[in-house]
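Take a look at the structures below.
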Structure P
Amino acid sequence: MWRDEILEEIYRIREEHAKAFNYDLKAICDDLRKRQTASARKIISKPLRQPCQPHNKSLHPG
């Protein structure tokens, strides 16, 4: 079976991070937000797109 070493490393790091916060999702997210704020990287966010509304017209008339 094929192994992706990069994904394995990501999964290991994610597991260690979650374990450090006793798998408390709120604490994990708070820490990630704190790290994001402390980084010198420019944060770009886009507003969520509204889903397209289906047309009432049938594709197959008649």
Structure Q
Amino acid sequence: MKTKKIFTKRLKVTKKGKVLARVPGQNHFNAKESSSKRMARRRVVSFGMTNRVKSRQLSN
């Protein structure tokens, strides 16, 4: 099975195999949000994936 290229561009895999992703919903319509919510969405969060899904989606 081929790698999903757009999927790999949205994620970052660390040396230990942890998958990191951006918090969704931060591109537009942020004027009404509180500043704490906007700051929280800037952070990168751990993206929970099973080993089976990792090997299927992120393999070369």
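Some observations on this one:
- Among P, Q, which structure scores highest (criterion: Cα Rg over 2.2 N^0.38 Å): P
- A value of -16000 for helix-only ellipticity at 222 nm (-39500 (n - 2.57) for each DSSP H run of 4 or more, over all residues; to 500), calculated from one of P, Q, originates in structure P.
Readers should treat all values here as calculations from the given coordinates under stated rules, not as data from a laboratory. Fair warning: this is a prediction, and the values are worked out from it, not measured in the lab.
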